[in-house]
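Colleague: So, here's a batch of structures to check.
Where a number appears in this text, it was derived from the coordinates with a stated rule and is not lab data. None of the values given here were measured: they were computed from a predicted structure. Cβ atoms are built from the backbone, for glycine too; each structure is taken alone.
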Structure 1
Amino acid sequence: MTKFFKRSLLSFFCIVNTFIFSDKTVFADQPNVIIIYTDDQGSFDLNCYGSKDLHTPHLDSLAAAGVRFTRMYSPSAICSASRAGLLTGRFPARAGVPGNVSSKKGVAGMPTEEITLAEHFMENGYKTGHVGKWHLGYTPETMPNSQGFESSFGHMGGCIDNYSHFFYWNGPNRHDLWQNGKEIFRDGEYFGELMIDQCRQFVSGNQSHPFFLYWAINWPHYPMQGTGKWREKYKDLPHPRNKYATFISTMDEMIGQLIKQLDDLGIRDNTIIVFQSDHGHSVEERAFYGGGNPGPFRGAKGSLFEGGIRVPSIISWPGELPENVTRDQTVCGIDWVPTLLNLAHCKQKNPERKLDGKDISLVIRKNEPTPHPFLYWQLGRGPSAQWAIIKDQWKILGNARDPRATNSLSSRDKKLFLIDLKKDISETTNLVDSEKIVTEQMTQLRAIIAKGL
C-alpha cells in the first residue's frame with residue numbers, strides 16, 4: 001500500500017469520525033508545526049548560506065533535510081511589525097503594526113481583532129504554545145494568551161537581559177518575564193535554558209495531539225550573551241563578529257536540542273519546522289554597531305534595502321517536502337499563514353478576512369513561480385514612513401534609509417530610489433531618472449496599495 005494511499009484512507013476515516021463526534025473538521029494526520037523565529041539575524045549568517053566563520057551544524061542539517069529559500073523577505077525591517085506580518089499573514093500596516101510597539105507594561109499593541117496563526121490552528125484542534133519574545137502588546141488583551149496561545153512563556157517587550165530578565169533600555173529598568181499572563185521570577189537563570197526547557201515541556205506534554213509551537217528566540221538580538229563554550233570557540237574572531245557568532249552558535253545548539261527531542265519521541269517525521277529571521281542584522285550601538293553578515297546587500301535592520309529584509313529561511317518536513325534543495329522565487333514571511341494552513345489540512349478561521357500572504361506550497365513542492373504579483377512594505381506612519389515595492393525585477397523605495405552608511409544617500413535618493421535587482425543586487429544605482437515610466441508605474445501602484453490599507 002503506497003504512502004499516498006494510506007494517508008488518503010486515513011484522512012477519509014478521520015473525516016467520517018469527525019462528522020459523527022465533532023462539530024469541527026480535525027484530521028488525524030495533521031502534522032505538528034513549529035516556527036522558530038530568530039531576532040536580528042543577518043542575511044547570510046548560517047553555514048548553509050555561505051558563512052565561513054560560523055559553526056551551525058543543526059540548522060545546516062535542517063536545510064539539508066528541507067527547502068532553503070534564497071529570496072525570502074521578512075514582513076518588515078523592524079521587530080514588532082515583522083511578527084505581526086508573520087502571525088497574521090497580512091502586511092504589517094494592514095495588521096495595525098507598521099512599526100515597533102511599546103515595551104512598557106500597560107501599553108496595547110496589535111489590534112485584538114487581528115487573527116493570529118495560533119487562533120487558526122486552535123480552531124482546527126491544535127494545542128498552541130508561545131515561547132520567547134512577544135513584542136506585540138503588553139496588556140492582558142494583547143498578550144499571547146489572548147491571541148490564540150494556550151500556553152506562553154517569555155518576555156513581552158523587545159528584549160531582556162538573559163540573566164536578570166530586566167529590560168534595561170528606555171528606563172526605568174523593569175523586570176519582564178511572564179508565564180501565562182503572570183509575572184514570574186527566575187533571577188540568575190539563563191534565558192536560553194529556560195526557553196528550551198519550556199519548548200521541551202510543551203512538546204512532550206502535547207505529543208498525542210497536533211500542536212503549533214511558536215518559538216520566538218530573542219537572539220542574536222542584543223544583549224549578546226552567548227555561552228562560555230562558544231565564547232571560547234570564537235575568541236580569535238574580530239570584534240564585534242566574535243560576540244555575534246557566539247550567540248548564533250549558542251542558538252543553533254539549542255535548536256538542535258529541540259530537534260533531537262522530536263527524533264527521540266518519534267514525531268520528527270510528522271512535524272513541519274520553519275526557521276526564519278525576523279529581519280536583517282542590527283548596527284545599533286547596543287549591538288556594537290554590527291557583527292552580522294549582509295553579504296552583497298545594502299542596508300540592515302530598520303532599512304528596506306535588501307540587507308534589512310532579505311533573510312535566511314528554511315522549511316523541513318521529512319518525507320513530505322523536498323530535501324536539500326533551494327528555492328529562488330520571491331516569497332515573504334506573510335506567506336506562512338496560508339501555506340502552513342494548507343500543508344496541515346487546516347481551515348482559515350475567518351475565510352472572509354483578507355490575507356496578503358500567498359500559499360507558496362507549490363513553490364516549495366514543485367518549484368513553481370511565485371504567486372506574488374508584487375510585495376509591499378511600509379515602515380512607520382505618516383509622510384515620513386519608509387516604503388518599498390518589489391514587482392518582477394524592479395524595486396522602488398520611498399524615504400529610503402541606510403543605517404550602515406547614513407550619509408550615502410542624497411536628498412533625491414532618499415525621496416525615491418529605483419533599482420533593477422537583476423542587474424544591481426547591491427542597490428547602488430538609482431534609476432529614477434533613467435527609468436521614468438517604471439518609476440511612474442511603481443509610484444502609482446504604491447498609491448493604490450496605500451489607499452487600500
Structure 2
Amino acid sequence: MTRCAILLPLLCALPLSAQTPRPAATRSVVHAGVLIDGVGAAPTRDRGILIEDGRIAAVGPWAEIRQRAGNATVIDLSNRTVLPGLIDAHTHVLLQGDITSAEWDDQLLKESIPYRAIRAVAAAERALHQGFTTIRDIGTEGAMYADVDLKRAIQRGVVPGPRMFVATRAFAPSGKYPPSGFSWELELPGGVQFADGVEEIRKGVREQVSRGADWIKVYVDGGYYVAEDGRLRSRLNYTDEELAAFVRETHRLGRKIAGHAMGWDGIDQALTHGFDTIEHGPGFTPDLLARAAKQGTAWCPTLFVVAYVAPGRGGIWPRIVEFAAAAIREGVKQGVQITYGTDAGGYAWTEPMTNDFAILVRNGMTPMQAIQSATSVAARTLGQEQQLGSVQAGRAADLVATGRDPLADITALAEINFVMKAGVVVRQ
C-alpha cells in the first residue's frame with residue numbers, strides 16, 4: 001500500500017477545521033480620515049493603522065504608516081471617522097424581548113434550547129454588524145450553557161459574531177425567579193440556577209465555572225418599591241452570609257461577579273460584599289454612588305431597556321425610568337465607572353443597540369465619555385484593557401467607522417457602516 005493510500009483515509013476522518021490549512025499571515029493598513037482612539041485623546045486626522053495577524057501593530061500619521069506598510073492591503077476610510085470596536089457589557093442573546101411575563105414564559109416553555117440557540121446566532125451576528133465586536137452575555141434565562149456553545153462556535157469561525165464573555169445560568173434563591181403563577185403540581189424549568197445556603201452556592205459557582213462561565217451573575221434583589229423617604233428600595237434575595245460566599249468563591253476561582261441590583265438595598269449589599277459590577281442600578285443615590293466611585297465598582301446602567309419595558313409592565317416601572325435618569329446624572333458628576341450595557345434581549349433584537357448612547361449624553365455625559373463607556377471603560381470592566389477597547393499598538397484590531405462625527409452628534413454611532421474584528425472586515 002502506498003503512503004498516499006494510507007494517509008487519505010486518515011485525512012478524511014479529521015474534522016474539517018483540522019483538514020483546512022491555516023491562512024497565511026495577513027497585513028493590512030487602514031487610512032482613517034478621523035481617528036477616535038477610545039481612551040479620551042482628542043480626535044486626530046489623516047491617521048494610519050497598521051494591522052498584522054489580527055492585532056494593531058502601529059498607529060501614526062498616514063504617510064508614515066503607509067510607507068511602513070509596504071505591500072499591505074489598503075482599507076480606505078479616509079472619508080470616515082474610525083473608532084475602536086464597541087463593547088456591550090450586558091446582553092442576553094438567548095432572549096428575544098420580554099416586556100411582559102407572558103413573552104418570557106413563551107420563550108422558556110414553548111421554545112426548545114436548540115431553537116433558542118439558533119435565534120441567538122442571528123442575534124450575535126446582528127450585534128457584530130452594528131459595530132459591537134465584544135459582548136458580555138449576562139445570563140441564558142433558562143437555556144443552560146448554550147452561551148458557552150455559541151462563544152466557542154464564534155471563536156472557531158463556525159458562525160459570525162462578537163467575541164463573548166459569558167455568565168451562563170445566573171443565580172437566584174428558590175422561589176425568587178420566574179416562571180411563576182403556574183400550578184404547584186407542575187415541575188417547570190427555571191430561568192436561573194437556584195441555589196440556597198453557603199455550601200450549595202459554592203458548589204453552584206464551581207459548576208458554572210467548570211462549564212465555561214467567565215462571569216458569575218447573581219440576582220441580588222427583587223420586589224422594588226418607593227419608600228417614604230423617596231428612595232427606590234428593594235427586598236434582598238440572599239443573606240449577607242450567602243452573598244459573601246458568592247463573591248469569595250467567584251474570586252477564588254479567578255472570575256468576576258456581577259450583581260443584578262435595582263433598588264437601594266440591593267446596591268448597598270452588592271457594594272458591601274465587593275461585587276465587581278452593578279447591573280441596572282436605578283436605585284443608586286449620591287451616597288451609594290460615592291461608595292461605588294471609591295471602591296472602583298463598575299456600573300452597567302442599561303437605560304433604554306427600562307424605558308422600553310415600562311409602558312407594558314406598568315406599576316412602578318415608569319417611576320424607575322425617572323430614578324435611572326437621575327442616578328446617571330449624579331453618577332457622571334461623581335466619576336463612577338459607568339460601563340455601556342444595553343440588556344439587548346430584554347428588548348427585541350430588532351431595536352438598535354446604540355440607543356443607550358443618546359440617553360447617556362442626554363443625562364450628562366459628553367459624547368466622548370459615552371464612547372469611552374463602550375470602549376476603554378468597558379474593556380477595563382471586563383479586565384481586558386490590554387487587549388480591547390482602544391486603537392493602540394498591541395490591541396486587537398477591532399475597528400468601526402461611521403460617515404458622521406459622533407462627537408458632534410452621538411447618533412452617528414447608529415450609522416456604523418464598517419466593522420473589523422481581529423483584523424477581518426466583517427462589514428463594509
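Colleague: Mean projected area of the Cα convex hull in nm² computed as 24.5: which structure among 1, 2?
Modeller: Going through each structure in turn, the value belongs to 2.
Colleague: Given a value of 33, 24, 20 for Cα extents along the principal axes in Å, for residues 80-143 alone, calculated from one of 1, 2, which structure does it belong to?
Modeller: 1
Colleague: From 1, 2, which structure was helix-only ellipticity at 222 nm (-39500 (n - 2.57) for each DSSP H run of 4 or more, over all residues; to 500) = -10500 calculated on?
Modeller: Structure 2 accounts for this read-out.
Colleague: Looking at structures 1, 2, which one was distance in nm of label points 7 Å out along Cα→Cβ at positions 176 and 296 calculated from, given that it came out as 3.7?
Modeller: 1
Colleague: Have a look at 1, 2 and say which one yields 22 for relative contact order in percent (Cα under 8 Å, 6 or more apart), as calculated.
Modeller: Checking each candidate, the match is 1.
Colleague: Supply the structure label, taken from 1, 2, corresponding to FRET efficiency 1/(1 + (r/R0)^6) of positions 104 and 160 (r between Cβ atoms, R0 = 30 Å, to 0.05) with the calculated value 0.65.
Modeller: It was calculated from structure 2.
Colleague: Taking distance in nm of label points 7 Å out along Cα→Cβ at positions 328 and 344 as the quantity of interest, name the structure among 1, 2 where it is greatest.
Modeller: That would be structure 1.
Colleague: Please compute mean count of other Cβ atoms within 10 Å over residues 72-79 for structures 1, 2 and give me the label with the greatest value.
Modeller: Top value of mean count of other Cβ atoms within 10 Å over residues 72-79, among 1, 2, belongs to structure 1.
Colleague: Here Cα extents along the principal axes in Å, for residues 264-407 alone has been calculated and equals 47, 35, 25, so which of 1, 2 was it run on?
Modeller: Working through the options, I get structure 2.
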